[in-house]
Structure formats: structure tokens, C-alpha cells
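As C-alpha cells, here come the structures.
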Structure P
């Protein structure tokens, strides 16, 4: 028996998807297969493929397959110059670097860019290598499913039911409407900001902590009062809110050139040089929690002047570090006496 070509198979799967679109309340695999006149076992495989392609889904605890209107949001073909394609590559690469797990969507985007640049400008090898690097990362099938479902919820404006594990290990469930997606270099992750039915307010969820995500048929719309990226202007990375904290840091002469060559925050003031040669750096943020790793990374070349709670946190950490290293050095000296 002749094997079905990949192109013909895709056409048949697309037909199955378009048939499912005619049933807004969904179909079981059995009735779906009957409507198509095909074997249920084969359709089971097709359904899994169509789910990965973002064209079909099941609601939680349901046996019915539902179609997503993927053709309604299909992007028009882009005509990009090599420079524009490289810009997209850099953006995708930055996203990939800010995530430590496999991501099929990002990998496919890189492969398509690589193919485009190899064809048009013969400069796509590094992009292809970047896609392969992503493929070799830790495979977390649950994270891949959560990522795909949250993206679908955002694209199609469908509410999603999630089970979320907080930082303290406790879990909770909510129906969530994602208004905004934001990658963060702090923690190498992506966050979703939106409306939580449990809190009846805006909440931010870290994708790695979402244990389960199930798309629903319930639509949502983003209210006009939601300002999108505007709410993150006061955030260092992702923590936003109404409070404002002035951060004042003093940097040593040794790192002053490095501090000056980058604009680290949208609200930062123009740095000023102090009489002793150090640099005073100021900004205003809603929350200093996700700023702490950046400040900590400068080590002794950065002194926190304000706010006091951030200064106290660093002071306590310095004392703890000193006790660790002093204890180890003391133990080493004591051991050496008996050698």
C-alpha cells in the first residue's frame, strides 16, 4: 500500500479540523470519526497532532474535542529584509536565553528564520544552531502543554482554568484571563498577567508554577482600563503596584564605566559623580524584590543607600556570607595542623 505523503496527510488533518469547526459544542472522537468516515484509532493520532498545532483542544474533564479558529488569526506572510529577519532572530534568541526548557514554538520560529536567511542571504547557520540548542534542553512535557495553553488563551481570548503552586508550596485553583505575557531574565521565566476569578482582581502567574492549564469555551475581553505594558513601567522586571520606592545606589570607580554604558531602568535618573569618585545611581520602582539579584550581582562594588529594607537585606546577607567563609577557613586551618 502506498504511503500517504506528508502534504496529503496535512490536508486530511486540516479537513478533520474544519469538520470539527462545524460543531461549536464539540464532538467525541467516536462521533468525529463517524462524521469523517474513518477509523477512531487513526483520528486519535490526528487529534494529538492537531492539538500540538494549536487547532483543537479538550476542556477539563471532558471527552469532547473542540476546534480553535486558528485560521482567523493566521499571520499574513511577512516580507523581511535580512536586517529585519536578524532583528527577529535576536528577539527570539533573547526569549530563548530567558527560558531554560524546550519550547517547540520558539524552536520552530528560529528554524523558519534560519531557512529564510539561508535562502535569501546565506547567513542562517547560527540561527539553525540556536534552534538545535533549544531542542537539546530539558524536556518538560507538562511545561510545554501549559505554555501552549496559556498562549492559546491569550491569542483566542478564552479563559483558562489553572492549578497554581505558590512559592511556599501551597496550591490553589482559579479561572484566569491572560491580558499580558512578559518574559523575565530574573529566574529565566515567563509571566502571565491577567484577571483571576479567585482573587476577583489582577494577578501575575509564573508559567513554571502552573501545574495544570485547561482551556475553556468561556470568552473574555481585555478591559479598556487595563494599560498593558504601562503597568510594568514602575517594575524592575515583573513586580508592579501602586507603591513607589526610591532606590539609591553608590557604585565604585572600578565598575563606573560598566554602569554608565547601559540604561538599566526606564525611570532611572541621570547618574552623578560623587566627590570621592564613586557614582550615585537613582531610580524609582514599585517593588525591590526582583531587583535584589541585580544589586547583589555587583558585590562590594555597589552600596545600597536607599531604601533601608534593601540595605538591611544586603547587610544581613553579607554577615551570613562572612560567617560561612570564616568558618570554612577556620576549619581548613585547624585541619592543616594535623597534616
Structure Q
């Protein structure tokens, strides 16, 4: 049952002497969401003009947001003080020509040492930036490129567990045709992998048709993976048992969703209480740890990924050509 319907009209507001447009509106389906999203919450457009924004990563130490523009083969930085600045280029493809429309980096994260780790779609690998966050440089170390002698298709999103093992998804979206039938595709499935600390790559799941976003629940005993397949628009939860993911089941589904809505299950994050913030058709979904829909930030454009601030009061959202911050509390 929908309890409250808050409309946020597109208007100009002033924050830290900077004007931002507000956008979207928030739908409340359960009163529990009131502890997460206050009555005066607002979503602001902090940057715009991108080809396809992705991979939002809030870096608390530097109060900066990093995000990918995948077709532009770039990572950008946003701060409240300076706005948008080019941070890295090339970010995902180091060659000279490609028929792919999405060669750049996609998902971004930090390792325990504070180094930037990138899903590089064009180079079809997981990589680490050699330089520090303060002095970025487009020079990378390969973390994983193949499984059983076959190249990955286009690593999409990633997350570290508490043992500093890297989990990532590998759909075909960085290939020229973005399809399973692409002649450059070397695997017969779209996989979810783990890279162990010694560099060993393990195939965890090969049954999700279009694996995309990935995040761990608190305690790292369960992992959530989205499927951006319009025929199977689901989020799947698995138990983590050593080098295996077991007991997979649907955590939440938007099967039968209104096809006029833009977007599919994509990037996601999970807060310290186990609440899930998942991009999907028509906006950003907020679910509790049991998979119950609590609320939804409704947006016109396709949402692709998100990142929580350290205090979990703000979530940054990549939204097609825009980047938003949703001031929840």
C-alpha cells in the first residue's frame, strides 16, 4: 500500500552558493522508509551533459564523487567546490579504435589500500590505477583478464569482500553488438567471478542471463546481484560459502514492469543496516534486508548506479546524462 506521495518539482535551489535543479519525486510504500528518507528529502542534479554516466563512487577522504562516462572512455570527478573535472582518460580502453559504443570504464571501487579499481569494458579486464587518488594517471595494472584461457566480455560492476577478494560481473555490454551473439565473445555464458588475492580467477555463477550490479550485505555472508535482462529483471541473493555462491534465489523482481519506464536492474549499494538501494526501471528502489520494497525515487531517465556517503544520509546516482545527489536526511 502506498502511504505517502511526495512530489519534487524541478526548481532551482542554492546549496553552498551553487544552484542545483531538483528533480523526480519519492513514493513511499512502507512507513519504515521514513527512517531512511525524510519528508523534506530532495534529489538534485549536480552535473549534466554526459553520454552515459555510470559507476558512481563517493570518496569520503577527499569529499569527491568519481564516476564513469562509458562512451567517452573517461572518469570524471565532482566536488561541491569545483563542480565537474576530467579525472581520467582513457579510463577503460587503451587501444586506438573500437567498434564498441561503450569502451570506457564502468563500475568503480577502492581497494583496502585506497587505490582505484576499475571495470574496464574496452580492455575487457579488471584493473587498478597505479597512481594515487590525488594525482590520477591513466596507467593501470591488470588484476584479471581471462578465465580458463578465455577473455572476459566486458566487466561491468564489482565489489570487494572482507578478505580483499574482488567479485565482478561480466555481461556483454562493452562488445560491439552488446549481445550474447557478438563474434568477439569468448565465453558461452555471462559470468560472475571472484579474483583471489593470489590472482586466481574463480567462476561463481554462470546462470544469470545479464549479471550487472553486485554488493555484499553486512557481514559478507550474502551477496546481491542484479540482472539487467528485460525478460528476467530480477535481483538474486546468494549465500557465500568459501569460493562458492550457493542457495541462489530471487530477492526482488520487477517482472511485468511498465515497459515505458526507462532503465533495468543495474548498479546497487547496501547500507550498514542491510537496506538496499537499487537502480531499476523508473528510478532508484529502496528495499529492506528481506527484499520488501519500502520506497522509490521516481526519475524520468534511466538510472545506472549509485553510491552512499559515509554517514548514509546522501546517495549519489548516475542517471543517463545526469549525475544526481539524493539528500535523504
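Derivation of every value follows stated rules applied to the coordinates shown; laboratory data play no part. The structure presented is a predicted model; accordingly, all values stated were derived computationally and were not measured. Cβ atoms are built from the backbone, for glycine too; each structure is taken alone.
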Check your understanding: If we compute distance in nm of label points 7 Å out along Cα→Cβ at positions 85 and 317 for structures P, Q, which one ends up with the highest value?
Key -> P
Practice item. Using helix-only ellipticity at 222 nm (-39500 (n - 2.57) for each DSSP H run of 4 or more, over all residues; to 500) as the calculated read-out, with -13000 as its value, let me know the right label among P, Q. Key: P
Study note, to complete from the structure: Calculated from one of P, Q, log10 I(q)/I(0) by the Debye sum over Cα atoms at q = 0.14 Å⁻¹ reads -1.29, and the structure in question is P
**Study point:** Structure with the greatest value (metric relative contact order in percent (Cα under 8 Å, 6 or more apart), set P, Q)
**Key:** Q
